[in-house]
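Values quoted throughout were computed directly from the atomic coordinates according to the rules given, and no laboratory measurement underlies them. Keep in mind that what you see is a predicted model, and the values were worked out from it rather than measured.
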Structure 1
Amino acid sequence: MKTSVFRRFVMFWVHHAQQGIGSLGELFRNPLASIMTIAVLGLSLTLPSTLYILVKNSQSVTSGLNEASEISLYLQKELSREQVENFAERVSLWEEVASTDIIFKDVALEEFRNASGFGSAIDYLQRNPLPDVVLVLPTQEHRAPERARTLLQRLQNEREVNSATLDITWLSRLQALIRLVQDILGAIALLLCSAVVLIVGNTIRLMILNRKDEIEVMKLVGATNAFIQRPFLYTGFWYGLLGGILAWLATLILTWWISRAMVQVTELYESPFRLVGLSLQEALILWASAIVLGLLGSYMAVRRHVSRIEPQ
């Protein structure tokens with residue numbers, strides 16, 4: 001009894017292996033049609049993967065911008081130099097604050113005098129109109145726009161502060177724009193993945209119709225729908241796998257080509273930015289996604305068409 005169960009278990013996987021290898025051989029027996037289908041699948045998957053790389057790299061760029069939230073505190077004019085220093089030292093001890101820097105009003109006035117060219121006019125001023133300024137740099141955890149605004153509100157409530165500014169409006173707009181682009185790219189990727197499913201499904205449907213007579217004979221001798229469907233499902237698997245590998249190779253080439261063009265631009269701006277391609281994990285996800293799409297397309301085709309074919 002145990003030997004019979006073990007033999008059935010072994011033969012089950014042997015039959016699967018035979019049908020899987022047979023379906024792969026079927027692709028080689030029709031090379032032109034197979035190459036065209038795999039090329040369409042690969043190119044359809046190349047665009048979403050390339051767009052993903054661009055989105056991933058844009059996120060790495062904006063993450064650095066997100067950390068550029070510096071708060072400028074304009075202090076009350078009647079504060080003495082010692083009071084300004086004590087206030088800056090007290091704020092620097094807050095857990096939300098990484099560092100503080102002071103721009104004293106006399107230093108600011110002198111810099112303005114040198115930069116503006118109105119030195120003679122400034123000499124007529126009876127008193128310095130500029131306030132002392134404390135620049136506050138939040139910690140890593142509090143540099144996001146929402147947390148930076150909370151810190152800004154707390155600093156504004158300090159009695160030494162006359163006004164405070166946090167110029168992150170442009171950053172919020174940039175983040176909103178990036179989210180919009182991500183949503184658009186996600187919609188494009190969804191449409192292209194749907195196209196892959198339809199392409200595989202239509203290809204498998206044509207294969208089923210071309211083998212209609214063979215399927216009728218198989219059903220006459222007692223073959224089940226599941227047995228007949230299995231080679232077509234394996235064909236969808238091979239289409240997905242080979243299409244995914246082609247998409248990965250095409251994405252590597254595109255990434256290399258775009259990276260070469262970007263190097264020239266980044267060198268002009270003396271930027272260390274480099275385009276990062278797909279990691280091994282992301283490549284495996286691409287292959288797995290392609291296989292799932294291929295199986296889904298073939299499954300939809302065989303479930304609909306194989307069961308409709310009956311011997312006359």
Structure 2
Amino acid sequence: MKKDERTIYCYDLAIEASSQVFKAPKTITVRRAFELMELISKEQRKKLYHKGQLLLYVADWEWKENVISILVNKSDKSISDPVFTVPEEGKRRTVAKEAKEGQDFSAHIVVKLNQNDAIPALVLIEYCSGLGIAVIEKLFNQILKDSKLLSPGDFEQAHPDGSVGNDGKPKKLNIIFKCAFQGHLSDELQDDLNKGKVQSIELITEKNQFTPFDEDGYIKEKCKSITLTLKDEDRPISDKFKRIVQVFKKHNNDYSKARIKFKTAEGIDRTVDMDTADGLAQAYVKKARIDGFNGDLESSYESFNTQILGRMKALV
């Protein structure tokens with residue numbers, strides 16, 4: 001993390017719904033998900049991981065019209081004490097942490113809700129080592145899950161067969177909601193696929209997830225996949241990316257996810273997970289650099305840095 005610039009990654013955010021009883025429960029909007037998360041107090045937005053060595057927490061939160069600004073921090077006790085040096089002068093200084101202290105880092109997040117709530121929200125995330133999309137997704141999902149205690153009705157839906165209980169009321173089923181971040185595809189992936197050598201393409205479906213795979217339902221299906229390869233890969237064509245995406249879109253109703261294994265022109269092995277409809281590639285998420293700040297930036301903030309946040313909002 002440099003003191004004079006930041007890298008911002010671009011995502012779409014939708015909310016996925018699942019149930020162990022029926023296949024297609026109704027989901028909620030991103031707007032409603034954040035309304036539920038807002039119900040959780042600042043103190044309860046702190047989550048411990050790694051046997052208490054890592055604390056993730058929401059340091060700041062602001063919602064104005066259709067823009068939600070969030071500052072996510074991590075306090076890590078497992079990180080070694082930082083060392084600063086002036087090799088030319090033979091100087092070396094260690095900044096020792098106290099027993100209860102963790103080294104703190106921040107990531108600013110901007111969520112732009114769409115006027116049409118059925119459309120995913122645009123999300124910009126400031127890059128911070130150790131605060132990647134998987135970690136942020138985990139924190140958001142935990143906070144969203146906690147809101148069930150405060151608004152249980154949002155997490156219940158009527159049984160699809162219309163059955164009623166002994167009290168004559170419609171049976172209710174528990175629904176699980178999760179944040180699903182979708183990376184904006186960068187041009188780099190297209191270039192690497194066209195110039196590289198594709199080793200395999202795996203199409204994956206979770207349509208029959210939770211379907212019993214043995215007599216008593218102890219073992220359940222998670223997903224099914226089919227593996228593809230390319231014809232005449234010894235004589236590669238120049239538009240592999242276009243053809244692969246066309247196949248993905250043609251079959252996205254049957255296979256929602258894909259995994260591509262390929263070797264770049266430089267000989268680097270890559271494995272990329274993608275969404276067959278929109279093209280998710282975590283290693284190739286579109287990004288932007290922001291700089292030109294007044295003064296040096298810090299690695300952690302207890303409240304929003306207005307310069308960082310302002311430049312991020314200018315991107316939405």
Structure 3
Amino acid sequence: MAVDFGRVLTAMVTPFGKDLAVDYQQARKLARYLVQSGSDGLVVCGTTGESPTLTRDEKIELFRVVVEEVGGQATVIAGTGSYNTAESITLTQMAEKVGVDGVMLVAPYYNKPSQDGLYEHFKAVASNTNLPVMLYNIPGRTGVNILPATVVRLAQIENIVAIKEASGNLDQVSELRRSLPDDFAIYSGDDSLTLPMMALGARGVVSVCSHVVGPRIKEMVNAFTAGNTTLATQIHLELFPLFKTMFITTNPVPVKTALNLLGYQVGAPRLPLVEATVQEKEAIKNVLAGLNLI
């Protein structure tokens with residue numbers, strides 16, 4: 001299955017109102033803004049979208065409104081991963097009916113499955129949908145690392161076509177690229193590793209910072225793909241303080257803080273996450289000011 005999700009994908013935050021209900025109208029505005037700022041696609045209800053604290057109905061409605069707003073202009077990838085395989089299958093099938101372009105499946109968290117368990121989980125979900133599937137490896141959150149050998153096995157399943165790799169391990173990225181078919185896309189799951197990973201053959205990034213500096217991230221990716229590594233490196237180094245500041249506390253707390261400071265009303269996170277401290281807000285303000293964003 002040949003699929004191109006794009007190079008710059010944004011892991012979209014979920015806007016909440018003052019009562020912490022999902023603000024679907026603001027989600028539409030945010031989706032539109034992100035696409036206009038250079039995002040080739042949007043990942044809805046991923047880690048950055050606070051998926052663990054969203055209900056199934058909220059997720060489906062978010063998929064629906066984002067598809068309605070930007071479908072056909074950008075790829076819409078639904079975060080339908082879960083530690084419950086049956087729930088992930090159900091949510092994936094519901095997302096398919098809404099009209100998303102693909103799904104992203106995080107490794108089951110908390111359960112700590114074996115590599116065989118991971119394989120069987122992803123295979124079960126993929127075999128119950130016609131949509132292309134992006135795997136999502138983030139061992140720092142899930143407690144389990146999808147090893148390259150397991151990804152190679154999964155890549156033999158026709159509709160498993162990509163991985164968002166957020167292990168932070170460039171040796172693992174090298175092994176993935178060396179072992180996988182050329183048309184199997186690898187995406188950086190860390191903004192600060194986008195350029196290093198693209199040097200190792202990654203397709204692009206599932207970005208958090210593109211909420212704030214989307215055009216510059218697009219320019220960096222385009223410069224690298226055009227062979228202008230000097231410009232790409234220059235932009236990477238310029239944005240590096242932002243990349244690190246967006247993770248001074250748990251994602252998506254810093255990026256939601258930054259968006260609110262910039263006038264995009266996305267609200268606070270839901271518990272168990274809490275708003276940034278005074279010191280964290282000051283650090284975020286300083287890095288935004290350093291980039292002349294405020």
*Ranked by relative contact order in percent (Cα under 8 Å, 6 or more apart), which of 1, 2, 3 sits at the highest value?*
1
*Have a look at 1, 2, 3 and say which one yields -14000 for helix-only ellipticity at 222 nm (-39500 (n - 2.57) for each DSSP H run of 4 or more, over all residues; to 500), as calculated.*
3
*Determine which structure produced the value 18.9 for Kirkwood radius over Cα pairs in Å, calculated from the coordinates; the candidates are 1, 2, 3.*
3
